[in-house]
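Only the coordinates and a few stated rules stand behind these numbers; no lab work does. Source: prediction; values computed, not measured.
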Structure I
Amino acid sequence: MTASNNWWPWGPKEAEVQGTFAVIGVGRFGSAVCDELTQNGASVLAIDANQRAIDAVSLIDPAIEARVVDCTDEEALREAGALEVDTVVVAIGEPIEASITATLIVKHSDGTKVKQVISRATSDLHLKMLQRVGADRVVYPSKMQGHRLGLELVRPNLLERLRLDDRNSIEEIRVPPSFVDRSLRDLNLRKSHGVTVLAVGPENQLTVNPPASHVLKAGELLVVMGSGAALNGLPNN
């Protein structure tokens, strides 16, 4: 069967566009992942077998393409477009057979273009089974972790985020490649990105309040403070 992919915003010839996501299972955890992804401008396909869950996730953001699909049916997932995205989050908790089957399908089906499968586990045994069928990463659920996972997917350089209030946070990130071999003076992050540099340096050897002459190196950590919008605007490359 040929996938229709009518939801795909770039058309069938550009189905390998980077940074596209599908979330299978949109309960508390899955809907939190969808919420964080869409807040950061990602294209998201939400899939669930339950119409009520699909109706609920559609309220998060009208841009989410939400579909009622049997996630244990390979052709149904293919037809929905779940095998065309870069990353699939299998957020199903129960039944674990559905979680395992969905993980297996998106990871190993013929012609799948999925590069990364992140699956939710509800027990140590569930975790081991997901790893056996090919999950690239397994996480334990909570709504907070769902938001965290969504943020990590769109901000791969992010290591830690400390929320100060409703608007401002402190983040620890890996120095983006575009910042490497440039001084803090040259980058002027306060002016160019609206963030304040608190510390920088190799792991476990951070320099607090570093001088403007400090030249950033690959692999170093950068601790910055600013609004959520400003922090989300920092480059990942």
Structure II
Amino acid sequence: MQIDQMVCIGCGECIAYCPVKAVKQESGVAEIDFDLCVECGTCKRYAPCPVDAIHESPETDQWPRVLRREFSDPGIAHSTTKGYGRGTEESKTNDVTGRVKPGRVALAMEFGRPGISTRLGELEKMTTALAGAGVHFEEKNPVTFLLADPATGKMREDVKNERVLSAILEIEFNTDQLPRMLSVVEGVEQSLDTVFSLGLYTRLNDDGSIPVLSMLEGLGVPVRPNAKVNMGLGKPLVLD
């Protein structure tokens, strides 16, 4: 995004609308810090600019900057997964899609949040460590498409500096590998230069109990069981 310096009247109305504090006013008129901007479009959509001075910059749709828009603007579909928002169905549709099978566990790790954001390069700290532990990266996830080599977890060099509101990394593995994977995550998360959250999802047992609950409690991991399911019409695609 950019602000037309010849049109802006310096009213400052737009400053409070930027979720990452990229809009500044230091020389009479407002301007957008090109490096800090995540291309979410919030300022253009919602800031009450009286002279319509806020526009998309020429680089907005160019690679690799377009990744900022795909990960930060919920109205823009990801070019890889075709999904909106963070571009992945994650746990919310697993009851229908059956992406995680019985006996398997998935971890969804979110890097950044609105107001905090993250550089995509921060995710490489986690992807390289997890790749070394032998995880499976979820294919239907836009972060996976940014890996230059899933076997090593290395990300493409040209995307690392792109700043986004948030990104979700998803991995999957056998249930008995859970203690090791949590240990890897714990070893990396303190080095991250952003907000980090972790979610686990798995299929329930036939009696409705959670397969890994006792394992997590034994590891001393605080657990808050809940369900997060997108309701829709139709039958599950996968029943086992």
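Computing helix-only ellipticity at 222 nm (-39500 (n - 2.57) for each DSSP H run of 4 or more, over all residues; to 500) across structures I, II gives -5500 for structure II.
Between structures I, II, the greatest calculated value of relative contact order in percent (Cα under 8 Å, 6 or more apart) is seen in II.
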